[in-house]
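Student: Below, each structure is written out as C-alpha cells.
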Structure 1
Amino acid sequence: MKTKFLASVLLFSAACAQAQVTVKDPWVRATVPAAKASGAFMQLQSAQDARLVEVRSSVAGSAEIHQMAMENNMMKMQQVDGIDLPAGKTVELASGGYHIMLMQLKRQLKEGQTVPLTLVVRKKDKKLETIELNVAVRPLTYSAK
C-alpha cells in the first residue's frame, strides 16, 4: 500500500514537472520619477511546447509582450500576441528582442524594490498556467550581459 502511494506521488510530481515553465533571472529596469514605462526581462523555459500569451502587473495600467526588430535599417518595437516556448529550449526576454513592457506606470520603480508580475502561459493542451513573480528592480544602467 505504501509503495503504491509513493509511486502515485512520484508520477504526479513528474506530471507537474513536465507542465512547469521555469523563470530564470527576472528583472525590471528602474525608472526616473516621470517615466510612464519600463521593461521586464528574464529567461523562460518550458518542459513542453507552450506559449506566453499574457502578462499582468498591478504597478502598470497595461503590460504587453513586445518584440524589437530591424525594419528598413531602423530598430522598431511592436506588440506581439505571444511568444512560443519550444520544449526544453531557453527563450530570452532581453533588450533588443522579445521583452515585456510595463506601461502607464502608477509609480516610479526604484532600485531595490520588487514588482509583482503575472505570466500566463498556454500549454499544448490549451490549458492556461499562471506564474506569479515578485521581480527585482535593477538600476537604470543595469545590463544582464
Structure 2
Amino acid sequence: MSMTERKEKTIQFGEHVTIDGYGGDYDLLNNQEIVSFILADLPAKLGMKTLSMPMVVSAPDNGIKDPGGWSGVVILAESHISVHTFPKRRFVSADVYSCKSGTDVQKIIAYFTETFKLSDIESNFLKRGTRYPAENLI
C-alpha cells in the first residue's frame, strides 16, 4: 500500500475554552497582581504544568475600543492561558487552551466569575486539531 493510499489514524489535539466576562469589579480587573496570580494559580488547579513565569503587561488605551487594562499569558506544557482585562468596560477576555482532554469548563467559568465578580459570562468550547495525526509521519 503506498503512502497516498494509506489512511492515517487521527486524534483530537486539544481543547480550547474562551471566556468573555461582563460586569466585573473595576478594582479587581485593574489589578496586575490578580492577573499574575490567576496565571500562576489556575494551571495547578487544572493539573497543568507551567513552562514559563506569568508575563503581565499594562495595555494602554488605543483610542478606538480598547480603553486599556492588563494583558497576561503563561506558557504551559499543555499549551497556554491568556487573560486580557478592560476595567473601564468591566470586561475580561480569557483563553484556556490545553492539549489534554477532559477540560472542566464549569470549573474555569466559576474561577473567572468568582475572581472578577462577574455578573455575566459568555463562553465557548472548541475542539482543536480534530485531524491531528495519531502517529509520527516521519
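Coordinate-derived values only; no laboratory data. Treat the numbers as computed from the prediction; the structure is a model and nothing was measured. Cβ atoms are built from the backbone, for glycine too; each structure is taken alone.
Student: Between 1, 2, which one scores greatest on distance in nm of label points 7 Å out along Cα→Cβ at positions 25 and 57? Please report the intermediate quantities before stating the final value.
Tutor: Working: 1: 1.8; 2: 2.8.
Checked 1, 2; max of distance in nm of label points 7 Å out along Cα→Cβ at positions 25 and 57 sits with 2.
Student: Hey, helix-only ellipticity at 222 nm (-39500 (n - 2.57) for each DSSP H run of 4 or more, over all residues; to 500) derived from one of 1, 2 reads -6500; which structure?
Tutor: Value -6500 for helix-only ellipticity at 222 nm (-39500 (n - 2.57) for each DSSP H run of 4 or more, over all residues; to 500) corresponds to 2 out of 1, 2.
Student: Also, quick follow-up: When you work out mean projected area of the Cα convex hull in nm², for residues 49-96 alone for each of the structures 1, 2, which one comes out largest?
Tutor: Sorting by mean projected area of the Cα convex hull in nm², for residues 49-96 alone in descending order puts 1 first.
Student: Starting from the value 28: which structure in 1, 2 was relative contact order in percent (Cα under 8 Å, 6 or more apart) calculated from?
Tutor: Working: 1: 28; 2: 40.
Among 1, 2, the structure yielding 28 for relative contact order in percent (Cα under 8 Å, 6 or more apart) is 1.
Student: Using distance in nm of label points 7 Å out along Cα→Cβ at positions 41 and 105, single out the structure from 1, 2 with the greatest value.
Tutor: 2
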